[in-house]
Structure P
Amino acid sequence: MTTAALPRRRARTIATSPRFLQVASVVTVLTVWELVGRQAPLYASFPSAIISAFYTTAVTQNRLLPALTVTFTALFVGFAISSMSGIVIGFLMGRVRVIELLLNPYVSALYSTPRIVLLPVLILALGIGFEVRVTMCVLSSIFPIIINTFSGVKTVDQELVDTGRSFAATRWQVVRTIVVPASMPFIFTGLRIGVSRALVGIIVAEMTAAVTGTGYLILVFGRFFQTDKLMGPVLLLGVLSIVLSGIVGVAQRRAMPWHARERAR
C-alpha cells in the first residue's frame with residue numbers, strides 16, 4: 001500500500017483549535033457585553049465596571065472572602081453528608097427490594113418538590129443559622145445521587161452477576177467486584193449533578209433566610225441596585241461551580257482508570 005492511498009489527516013490550524021475557539025468566544029462575549037452594558041449599566045453593567053467593583057468588594061472592603069467562607073463551609077459539610085448518605089441509600093434501594101418499596105415514594109415525592117417551599121418549615125425548625133444552610137444543601141443534592149446510584153445498581157448486567165455466582169463468589173465478592181465497578185459511572189454522574197444542586201440550595205437559603213454568606217451579599221447589592229457589585233459574586237459562583245464539577249470529574253478518572261482508557265480508544 002502506498003502512502004498516497006492512505007487518507008489524509010486534516011491539518012489542525014490555530015483558528016480551528018478548540019482552545020482558540022473557546023478564547024475567541026469569551027473575548028467576543030465580553031466585548032459585546034462591554035459595549036452594550038455601557039448603554040444600560042443599571043441592568044447589565046459591563047465587565048470593566050464589574051472588575052473594579054469586585055476589587056473594591058473583595059480587597060478594599062474585605063466583604064467577599066468572609067461571605068465565601070461561610071457559604072463553602074456549609075457546602076462542604078452538606079455535600080459530604082448528602083454524598084455518603086445518597087450513595088448508601090441508592091445502593092440499598094437497588095439491591096434490597098423491600099427498601100426500594102419503602103423509600104421510593106418518599107424519594108420521588110421529595111425529588112419533585114421545589115426546595116424553596118420547604119424553607120419556611122426549615123426556618124421554624126432550625127432558625128436562620130448554619131443548620132438551615134446545611135439542611136438545604138442536603139435536600140438539594142441528595143436525591144440526584146440516590147436516583148443515579150439506584151439506576152446504576154439496577155442496570156448491572158445480570159449475566160455478569162450469574163457468572164460470578166457460578167464461580168462460587170460470595171454475595172460480598174459479587175458486590176465488590178461486579179456491582180460496584182459497574183455502578184460507578186452512574187454514581188459519579190449523580191455526584192456531578194449533586195454538587196451543582198448543593199451550591200444552588202445554599203445560595204437560595206442565604207438569599208431567603210440568612211444574614212451572612214454569599215447569597216445574602218448578592219441580595220444586599222440587588223436591593224441597592226448596585227449591579228456592578230452584584231455581578232462579581234454571581235460570576236465567581238459560576239466559575240466555582242465549574243471548578244467543583246471538574247474536581248468530581250478528576251476523582252472519577254482516578255477511581256475509574258479503565259473507563260478513561262475505554263473512552264480514549
Structure Q
Amino acid sequence: MGVGFNYFLVPHQLLSGGVSGMAMILGYITSWDISLFFLLLNLPIIFWGFAILGRRFIMLSVVSILTTTLALRVIPIKPLADDPLLSAVFGAIITGIGVGISLRVGGSTGGFDIIGSIIIRKRDFPLGTLLFGLNCIVILVQGFYLGDWDTALRSMLSIYLSGKVIDVIHISHIKVTVFIFTRKKDQLVEQLLRLPHGVTAVKAEGAFSGKENDMLITVTSRYELAELRKIIRETDPDAFVNIVETVGIMGKFNRPGIT
C-alpha cells in the first residue's frame with residue numbers, strides 16, 4: 001500500500017478509498033503528513049471493530065495499519081509514471097493486492113475494510129463492491145470541495161479497479177462446504193462453534209477399517225477458511241477434510257448471537 005500510495009497516487013493527488021482517501025484529502029489541504037492522518041482516523045474504527053470482529057482480526061489489522069503508516073513515512077513521494085491515468089490504474093492494482101492479502105489472511109488494512117467486514121458479517125455481499133460504494137462519498141468530497149473533477153474521476157476509476165482486485169484475492173462472498181472426518185468430535189465442535197456458523201455432526205464408519213468416527217459438516221466463507229483450517233490442524237491434525245465450493249445457500253448463514 002505504501003508503494004501504491006507514494007509512487008502512484010499521492011504524486012498526482014489521486015485518492016485511495018476509505019480512511020486512507022480521507023487522510024489524503026486532509027494531507028492535500030493542510031500539507032501535513034498523510035501517514036499521521038491515516039493513523040489517527042483509524043483509531044476509533046479499530047476500537048469499534050474489536051467488539052464485533054474479534055481479537056485476531058483487529059490485532060492483524062493493527063499490524064497492517066502500523067506498517068502502512070511506517071511505509072508512508074519511509075517511502076519517498078516520487079511519481080514512477082507521469083501520466084495520471086496510468087498512475088491511477090497501477091496504483092489501484094498495487095494497493096488492491098495489499099488490501100486483498102491482508103483480508104485473506106484474516107486481518108484488514110483498517111478504515112472502511114473494518115466497516116465493510118462488519119457489514120458482510122450480516123449481509124452476504126462482495127466486499128470489494130461494498131467498499132467501492134462506501135468510497136463514493138470520498139470522491140464526492142474531492143470533486144466538490146477541491147473542485148477538480150478530472151482528478152476525482154481518475155480516483156473513482158482507481159478505487160473501482162482496486163475493489164475488483166480485492167474481490168479476486170479476498171473472495172469472502174464465496175462459500176464452501178467443509179466435511180471433517182475426525183475421532184475428536186467434542187474437542188473440534190467446541191472450537192468450531194466459536195465461529196459464526198452452525199456445525200452438523202453425523203456418525204460415520206470407515207468402509208475399509210470398519211472403525212467408527214464422526215463427520216462434521218459446516219458451511220463457511222473463503223475468508224474464514226484460513227481460521228477454520230488452523231482450528232482443525234491444532235485440534236486434530238489427523239482429521240481428513242474435504243472442502244467443496246458451494247453453489248448457493250438458503251436459510252441463515254450466520255448463527256444468531258455470534259455476529
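Brief remarks follow.
- Once distance in nm of label points 7 Å out along Cα→Cβ at positions 166 and 206 is evaluated on every structure in P, Q, the highest one turns out to be P.
- Once mean count of other Cβ atoms within 10 Å over residues 38-45 is evaluated on every structure in P, Q, the highest one turns out to be Q.
- Computing helix-only ellipticity at 222 nm (-39500 (n - 2.57) for each DSSP H run of 4 or more, over all residues; to 500) across structures P, Q gives -25000 for structure P.
- When FRET efficiency 1/(1 + (r/R0)^6) of positions 30 and 190 (r between Cβ atoms, R0 = 30 Å, to 0.05) is computed for each of P, Q, the largest belongs to: P
Bear in mind that the values in this text are calculations on the coordinates, not laboratory data. Remember, it's a predicted structure, so these values are computed and weren't measured experimentally. Cβ atoms are built from the backbone, for glycine too; each structure is taken alone.
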